[in-house]
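Listed below are the structures to be examined.
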Structure P
Amino acid sequence: MIIKKYFVITLMAFFSLMATNTTALEVGDDGLHKTKWMQDTFKDLREDLEEANTEGKRLVLFFEQIGCIYCTKMHKEVFSKENISNYIENNFFVVQLNLHGDIEVTDFDGEVLPEKDMARKWGILFTPSIIFLPQQVKGDDSAQRASVAMMPGAFHPGTTLDLFTWVREERYLLDNGEDFQRYHARMVNERRAARSD
């Protein structure tokens, strides 16, 4: 009986370990977390915007860095949620950038800089930082000047999905006075009301 009990406990521990490993985060050769919806591009933002528009998606730039605990938190607790991951994949063209990286990035204004210098140019101080771009950008604008929204830091799933939705629905263009904070507050109240029904 003791041997059988030991065998069952060992088997349960093994399957628990296997389940943990299957949900482990994918990390690329550059040391950054990867998702199925991140695009591998030449990091020429003009080309990336054109491709995003061709696919009917919005261009988004994700700044992360190796060892960023908040990036890990976002990937584990937010981007792992199927509804959020699917929404991003279906509606956004995501280009990942490394806060300390050396890969050259071509800005909309034509300036070419390594990722780390582009981060300085755009005033990126934190990771993760997510920059949302409009469908059209003037040739003399930088990505930072042209952006319609920016998400500096890690946020909860609801806040993250609300911001992606707010951008996708172009609510920043509406004249009804519902900026993101008001929109997010309304969404929180609607979710609470739906749970209490």
Structure Q
Amino acid sequence: MHSAQYRSPLRHAGQRVVVVGGGNSGAQIAADLAGYADVTWCTTHPPRFLPDGVDGRELFRVATLRARGQGEGVGGLGDIVAVPPVRAARDAGRLRRVPMFERFTTDGITWADGTTRRVDTVIWCTGFRPVLSHLAPLALRRVDGLPKMDGPHADSDPSLAFVGYGDWSGLASGTLIGVGQWARQAVDRAFSHHPSSPLPKG
């Protein structure tokens, strides 16, 4: 199953579960399952936890500096936010990562060294892609499958704006704090193309 389908550790109580993915979803689901199932947490690289004291305000500060051309951005801090359940599982030794397995067997998985493990469920915490198939008739110019952008606007159709999708539609636009500047740009351009439409007050 994909992480989007995960609901509760109770559904997997007593199972042998493999959680795949070294980001927030992988760490959080592995931590959530730790007291209920026999969990194997597989990642392609060792997990990088952000410092325990990092919160949303710090992440926004670092992202803002990156937008100004300073620093490495949030990625330089790590990949996993140490929220309390993840921190508790990690500190208790219940959140142990192993390298990614090589292939499936008839009833489990196997690693390159021949080690095998029986498995009941695999949860893929491998991220999400925006569903943009409904835009196909517009024939937008694309880069790596995503519309080519000019800020929040499609490069080939400036009347079309994408807000809140992620960094490809504006740095930090996938965050509640970061999306504001891109939403303002989209609205400002929309009203500049329709000068007879009054801007709402406030």
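No value in this document is a laboratory result; all are computed from the given coordinates. These numbers come from a predicted model, not from an experiment. Cβ atoms are built from the backbone, for glycine too; each structure is taken alone.
For this structure, a couple of remarks:
- At a computed 17.1 (mean count of other Cβ atoms within 10 Å over residues 99-106), which of P, Q: P
- Origin of the derived value -14000 (helix-only ellipticity at 222 nm (-39500 (n - 2.57) for each DSSP H run of 4 or more, over all residues; to 500); candidates P, Q): P
- Among P, Q, structure where distance in nm of label points 7 Å out along Cα→Cβ at positions 27 and 91 as derived comes to 3.1: P
- Entry that produces 1.5 once distance in nm of label points 7 Å out along Cα→Cβ at positions 123 and 179 is calculated, selected from P, Q: P
- In this comparison of P, Q, the computed figure 0.35 for FRET efficiency 1/(1 + (r/R0)^6) of positions 139 and 163 (r between Cβ atoms, R0 = 25 Å, to 0.05) is attributed to P.
- For distance in nm of label points 7 Å out along Cα→Cβ at positions 59 and 107 computed as 4.1, the structure of P, Q it came from: Q
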